[in-house]
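Got some structures for you, see below.
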Structure P
Amino acid sequence: MTQPAGKPTAVITGAAKRVGLAIARVFAQAGFDLVLTYRSSREHTHDAAAELRKFGGSVRLEALDLDRLGDVTACGMRLSNELRRVDVLVHNASIYELTPMASLVAEDLLRHYRVNAAAPVLLTKHLAAKLAESPLKGGGAVVAMCDMHAMGRPRKELAAYSMSKAALAEMVQTLARELAPKVRVNGVAPGVVAFPESGQESDPEMQKEYLSRVPLKRAGTPEDAAEVVRWLSLDATYVTGEIVRLDGGRWLA
């Protein structure tokens, strides 16, 4: 089979800032061309693209609302048709909203599921053939950003979010079997690598209380997350169906 020409390509959702930008940066430094999706952070994404192009690769921007599954399907089909190759797909974008039971409604559940679970499955479906053609050692790679707390350490008032992330974790294992042997599918499950910039978890006292239960006594960083994504994508060539907890030991406490 003729191998795809050109530089390796990584598709990363939600790559305008924070963890997504850190992930994009490590792949740009590794010599990848990038396709970055964003929903509302147009200015941040264009600033990020200008920075990332300095590493020598191309950066393509795609406006994409993951809550609109028809748009997700259309984007996946378009990228599959237009890109020469896709070697890495990173599902980073998500929504994270408090949903106390007293005010929880069906749309809260469905919106979180569409964005955090259904959209990643659909995007993977439409890029799977391109991923399977990757000439990289270990083949194509899919990495999903999961959540340690949705894997047996649940928090209150986050039912919609946690249930959607639990579905994403199941996607990792299901697709690892379905797309093998040419595509590896893994996940990264942070505890905290970047506290929210607003809401109750931006409160310093809340952050202090959370970190008191972390054996390493500190939060991680977006760069910590990006390095695990890079390792799973490029180095861990005999790893599939695994979810790496990146939590400073919080799982144990």
Structure Q
Amino acid sequence: MTDATLYVIPGSHPCRTGMLLLEHKRIPYKRVDLITGLHPFAVRVRGFPGHADRAHALSEGRQWRLARIDRLGTVPALRFDGTRVQTTREIARFLDRVRPEPPLFPTDGEERRAVEEAELWGDDVLQMAARRLIFAATLHGPGAIRNEGDDGRLGYLLYRNRRLRARVAPLIGRHAFDVNERTGRELLEALPEMLARVDGWIEDGVLNGEELNAADYLIATSIALLMYRRDLEPEIKSRPAGALADRILPEPVE
């Protein structure tokens, strides 16, 4: 028997990816929800080292804020039989080493390179774009997010209390993620190309194949997060990217 504990924050798409990776391996685990905003300190006191050199796709003037947070610690954070692993990509590779079956990456070299390319792009580009687009929606007040973020494919977002979420989310977006009216428009303009890239990988069989892989789990959670936005959900649901999210993270039954 293994001793696996995954530290997460509620509604986090990379944290849900970490959960999906463990479930793919059929590894029982304990989930520990940390308080959003305090989670870097919480994982650090639990012995996780943080990441001094991790980069973020933000405007240059704001990168230092997130770099400082990551130096303290980031989630998802996995403790597995005494070993500590952080970030979805590192967790995926660790799990393939300690529990090879079922695999998270193809055995064929060329197919693996294609999956790793999709995974890297999903981590470096799509993941942050999805996060910032959700924060951008909170700037418009009630109604922009389905059910105000109380529930959905990833559960409730950030905080269980709706009033707290409504007050704090715009502040986090503005000050930590450089979200404003201008950057929100720029992200929306860039989104169709991002979705087309996901659709292309699905058409080529890199994503949403017979056997799911690490890139599927990483990208599907970002697509699921984007579908919290009322203005984006119908378009995404009509695309292959939406079908990927439906397969991995179906909409909860009310």
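Any read-out appearing in this document is the output of simple, stated calculations on the displayed coordinates, not a laboratory observation. As the structure is a prediction and not an experimental result, all values here were calculated from the model. Cβ atoms are built from the backbone, for glycine too; each structure is taken alone.
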ask   = For which of the structures P, Q does the calculation of helix-only ellipticity at 222 nm (-39500 (n - 2.57) for each DSSP H run of 4 or more, over all residues; to 500) return -16000?
value = Q
remark   = Candidates P, Q; mean count of other Cβ atoms within 10 Å over residues 24-31 computed = 20.1; producing structure is P
